[in-house]
Structure P
Amino acid sequence: MFNYILFDLDGTLTDPKLGITSSVQYALRALGIEEPSLDKLEPFIGPPLADSFREFYGLDEGQIETAIAKYRERFNDRGIYENEIYPGIAEMLAALKASGKKLSIASSKPTQFVERILDYFDIRIYFDVIVGSNMDGTRSKKEEVVEEALRQMLPSELTSAEKKAAVAMVGDRRFDIEGAREHGITSVGVSFGYAPEGELEQAGADYIVDTVNALLEVLNG
């Protein structure tokens, strides 16, 4: 039975596509790059922004800094609320909390944005620990975020075997699965998020679920 559960946010608890992709589109336009397709920008959902701007558009470090600033300019005012909580998520979190589990957010999104989103959907009350990245770009890798969340929520005396049995990381992308594996905890992939077909399997997720109800069943053991 999992007593400690870490959740990714984007694509796992909420569907942030419109807000994220529109803000990326806005940032690219500021650099003279026109990208009319929001669907093409879906890969930005999940990984750190800097990595995505570098990988998908070949931006140099100065351009990345400008792009992130422009992204946040739009996201802070509009994009953060262009977001929808998946049906059944609030009820699932309430059930897990009622059963005595400790819950954490482990997101590559800056912590202050994470907290505002949780407040917006009225689900912050379910989380004992909230960990995101820093606004200066540090602690943006999922492995780093998971490490900090575990530091804040786990008893230090857990053995490796106990940790694998008691702790789960839930996410929709390979970064979440890799972050869990890095720290020896169980990984649960959700297929209703933004992973390309086969990504969660290739990353080696311990469990893959297709619905919120199935996720609750896995987390309840």
Structure Q
Amino acid sequence: MTVTALVSGGKDSVYAAYLADCQGWPVDELVTVRPADPESMMYHTPNLDLVALQAAAWGKAHRTVAVREPGEAGELASLAEALAAGPGPVVVGAVASSYQWARVLRAADRSGRRVYAPLWRVDPSRVVREEVSAGLDIRLVHLAAEPLSAELLGRRLDRALLEELERRSRTVRSVNVAGEGGEYESLVVDAPFFRQRLELETVEPVVSSTTARLVVSRAKLISK
């Protein structure tokens, strides 16, 4: 039985795959869907090339499936194709996005696979606290919400920063502390279950009037 985890490199997808391992669903492969649209509402897009390094550090197989046609229909078709490779469950890191959840369920159903989402509908603050407590080294690599300013780019998401995000989110009540509404995207550079850690060698902050993104053009694995 093949257990597939959809992993974007961000905290929730990595943590969900780790929980599956711990809860009797050992993950065989990490699958990354690369959307044609960099502003995709369905998929995380920053620094997708780094998932291959995460997989190597974790000792997992990895494959990338490119979305051939832009738009929702193309994204769903490519996801169904990605999931058609094995009969086991599909692990996802969805927390609160009904848009993402409904479409993953539809694609999994087309592929005859069930979905395991250990973080679904868990309180967002609790999710992030658990990820931090589990030892994930999480960096903020994309910011797109008014209370999250550019000086947070590249910061490690620890307990202190989580409390700061919670304070800032009170000024804009629609902001999800776990970033489920696209308020921010993250990158896991290390975890206790990684054999090596990611070192970001060449990074470039790209800041506009509405977003800030940390583009990683070169990275490698180093010993811990």
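Points worth noting:
- Winner on distance in nm of label points 7 Å out along Cα→Cβ at positions 103 and 167 once structures P, Q are ranked, highest first: Q
- Comparison across structures P, Q (criterion: mean count of other Cβ atoms within 10 Å over residues 87-94) gives the highest value for Q.
- Identity of the structure behind 1.2 (criterion: distance in nm of label points 7 Å out along Cα→Cβ at positions 111 and 135, calculated), options P, Q: P
- Per relative contact order in percent (Cα under 8 Å, 6 or more apart), the highest-valued of structures P, Q: P
- In this comparison of P, Q, the computed figure 40 for percent of Cα pairs over 22 Å apart, for residues 47-126 alone is attributed to P.
- Answer label among P, Q for the case where helix-only ellipticity at 222 nm (-39500 (n - 2.57) for each DSSP H run of 4 or more, over all residues; to 500), calculated from the coordinates, equals -9000: Q
Read-outs: derived from the displayed coordinates by stated rules, not from any lab. Bear in mind the structure is a predicted one, so any value in this text is a computation, not a measurement. Cβ atoms are built from the backbone, for glycine too; each structure is taken alone.
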